[in-house]
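Take a look at the structures listed below.
Nothing in this text is a laboratory measurement; each read-out follows from the coordinates by a stated rule. All values reported here derive from a predicted model rather than from experimental measurement. Cβ atoms are built from the backbone, for glycine too; each structure is taken alone.
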Structure P
Amino acid sequence: MEEAVDRAGAQRPWTDLERPPLRVLALRRALVGPGGWAALDVVARTGSTNADLLERAAREDVPDGTVLVAEHQDAGRGRLGRTWSSPPRAGLAVSVLLRPAAAPERWSWLPLLTGVAVVDALGALGVDAGLKWPNDVLVAGPGRPGKVGGVLAEVRGGAVVLGAGVNVGQREQELPPAAPGLSAPGAPAPVPPTSLVLAGARSTDRDTVLRRYLRALRTRLDEWAADPGATAAAYRAACRTLGAPVRAHLPGGDVLTGTAEDVDGTGRLVVRTSGGAATSLAAADVVHLRGV
């Protein structure tokens, strides 16, 4: 039996039999190598896997395709400076460092295709998953619906780090409250958090979830390199925001209400207001104004 691995690489015992550590050696055998990933490391605890990979990339030549997973992430980073954490070995916090050969203007699709890869992985586990633009992963059941994860991409120089977090085994009392501040008078409450165990996934084994996700991400990245149009089509098919009436809270404080029509060639959300004007949004907190 493999033991947990701490940040320094030393092994230490674990005691929660319901939440075993990831099997690092088996994961490496399954995922690292030709056609897969360059390297895979698991740390017992960190503040942010994204931050760790970005710092490493600033100090050393981290290979394209390096994967970092944390058993416990206590200062995970979300959009707009938000932070989050989860109990040890209850979820997945995984980041991948890429050095894309594509032109930087195409990199805006990378966080979107990462979300599609999460949906691919969860669908294989029997969960009805979809995306809320730009970075939330939603599940409709068959158990408790809600937000089960999210994606954050960060860029430093020629490196892109794609971070994904998925709630896997969290019990109801271990989930945080829904993110505040996204509703306006008359708007629905923010989407509540959930986990795969609460949503009724066929498997909540974290090794299984991680393998499915990383294989799906590799497939989606290869597809994006070969056929960007296929990536856009896959995102549109997975995005539950499209076609919905929405209220978009913009970074400067303005609010835009309309119908989410499409994503444009750079992945921006196209919202058409009641007056007929179409606006492309690069960043916003989006509230669905009816169930989607």
Structure Q
Amino acid sequence: MQPSRSAKTISYVFIFVLLCIYLVPILLVFNVSLKSFEDFLNNPFSIASQFNFSNYTEAWKQGNFSDYLLNSLLYTGVTTIVSIMLAIFAAFPIARGYIAWGGFFYLLFVMSQFLPNPVVAQYRLMLFLRDNVHSDIGYNSKIGYMLLRTSGAGLVFMMFVGYIKSISRELDEAAGIDGTGYLRYLFQIIMPLMKPIIATGVILTVIGTWNDLVGPIQFLSSPEHFPITSGLKEFRGQYGNNWPLLACAVMIVAAPLVVLFLFIQKYIVNGALAGAIKS
């Protein structure tokens, strides 16, 4: 069934509106980042008359991004890998009904998504781990912060449960007849079939960890542990802000996420198309 011309026109209008909603703010920030401070004061919304790419070099140095970048890469990489693996190993038996009370456990995860963030409880827990267990896994530690970020895998877990339910159970029976081990079956059969939803889970986890600004303020006090978002605080002045440099800092922080999405979105699109063809 081919859509009518009016339906196509309405679709293009909605697409254009969405493009404006998402792209216009990014273009405005990028335009401000290329201005000198004087040009910005004269007209904040005008198009940059000169492209001051040196702003990015100055923003990189002022924000200490070279010191914070490795921390963010460590936090994001470890948190994403651990969260995805935990979600897969928890979602598969619950989706298949291989454990008792699986529906009840799933309901608990669903309910947890509607609860407020337990910041006070997490803060007390980090202090307890630092003082009573080990200083390297509690407050103001890289491992402790990554453990906290890993606790946000509940949404990814629920997405995985729904997706695994759409995978035929006949594969489980065939693997059992062939004598395939549990781990081998997950890694070689289930996970390749889950590429689209895994890519979505990776994007959500990476965005949540990389862009975390409040968490480091609450649970990290040493500058050597700060992530890249902490560099944004360096552009806050006592009497005002240098908005062009701050815009450069925002673009620097956002650039890795944009690049990651450009590389990973093909898996999401290919997976969606494959699912549509199979159906």
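So relative contact order in percent (Cα under 8 Å, 6 or more apart), computed for just one structure, reads 30; which one of P, Q is that?
Values: P: 15; Q: 30.
Structure of origin is Q.
In this comparison of P, Q, the computed figure -7000 for helix-only ellipticity at 222 nm (-39500 (n - 2.57) for each DSSP H run of 4 or more, over all residues; to 500) is attributed to P. For distance in nm of label points 7 Å out along Cα→Cβ at positions 168 and 248, the calculated result is 5.8, so let me know which of P, Q that is. This value belongs to structure Q. Source structure of the calculated read-out (mean count of other Cβ atoms within 10 Å over residues 128-135, 22.2) within P, Q: P. With volume of the Cα convex hull per residue in Å³ coming out at 197, pick the structure among P, Q it was computed from. Considering all the candidates, the number was obtained from Q.
Ranked by distance in nm of label points 7 Å out along Cα→Cβ at positions 88 and 264, which of P, Q sits at the highest value? With respect to distance in nm of label points 7 Å out along Cα→Cβ at positions 88 and 264, the highest-scoring structure among P, Q is P.
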